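For reference, the structures are reproduced in the following blocks.
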Structure I
Amino acid sequence: MRNVKTVLVLGTGAMLLAACGGGGLFNRDRPDEFAVQRQAPLVVPPDFSLTPPAPGAPRPVEGTASEQALDALFGGPAPRSRIEASLLDRAGSAAPSIRSVVGDSETNTVAKGRITRDIIAAPEGDGASAQVVIPS
């Protein structure tokens, strides 16, 4: 009789634990809590001749959740101070072809010295064979 009770208790426990299966405790699919965003309140448009949006298309006014987060963190573009605006006006704008002119052979450059030349001419690598030389 005692063996029957033990087998019955073990069998019931095994059936109860089998119901908890399905990939384990930590392998469940969960929603991404950072991808949730609020929906704007419903508003009746003033012009009823508007075409309805396509199904699944993002709302044109709201933007994405990442854009809303950036606006909340940094507040969008900040107004420039008078000094900063004056500095930008004095600097002017760069020529549109500046990137192609820089590599021209007739462009005047400034010699930065032997150390800068050595750094630029250094071979690529992961630095495993790098050595330090301290001049005395």
Structure II
Amino acid sequence: MSSYVYGYARVSTRQQELARQLDLLKNYNCNEILTEKMTGTKANRPELNRLKDKLRPGDTVVVESFSRLGRSTKDLIDLVNYFEEHDVKLISLKENFDTSTPQGRLMMTVFQAFSQFERDLIVERTKEGLKSARA
């Protein structure tokens, strides 16, 4: 079975247009493009969830830019990790990011390092909070 190329386009409000993103994704020859008109600050986005359900190992997700995929660093890192765990390639056209290249894999390693650092800080703060609550 051959891999499938999905495009994902998102704008923050119903009034905004998707045309520029759709043109870029069509030029990339995506097999299917999923679109969303809602803020990226919401983790529960129906079309993004639908995309994740469709993905199979070897598939590719193409976005115009990281800002279309996730608004917060944590959200973006979580999505990048999700794609990696499911053997899905991620391409961001604006940032020229492709997880199948050495540069893309390096950036994923950096993303994961920041994610781990953030988790470690949360654990430390939790321990400190528990300690001061007992005192």
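Brief remarks on what is shown
- Structures I, II were compared on FRET efficiency 1/(1 + (r/R0)^6) of positions 3 and 107 (r between Cβ atoms, R0 = 35 Å, to 0.05), and the highest value belongs to II.
- For the set I, II, ranking by mean projected area of the Cα convex hull in nm² places I highest.
- Identity of the structure behind -16000 (criterion: helix-only ellipticity at 222 nm (-39500 (n - 2.57) for each DSSP H run of 4 or more, over all residues; to 500), calculated), options I, II: II
- Identity of the structure behind 2.8 (criterion: distance in nm of label points 7 Å out along Cα→Cβ at positions 11 and 99, calculated), options I, II: II
Only the coordinates and a few stated rules stand behind these numbers; no lab work does. Everything quoted here is computed from the prediction, not taken from an experiment. Cβ atoms are built from the backbone, for glycine too; each structure is taken alone.
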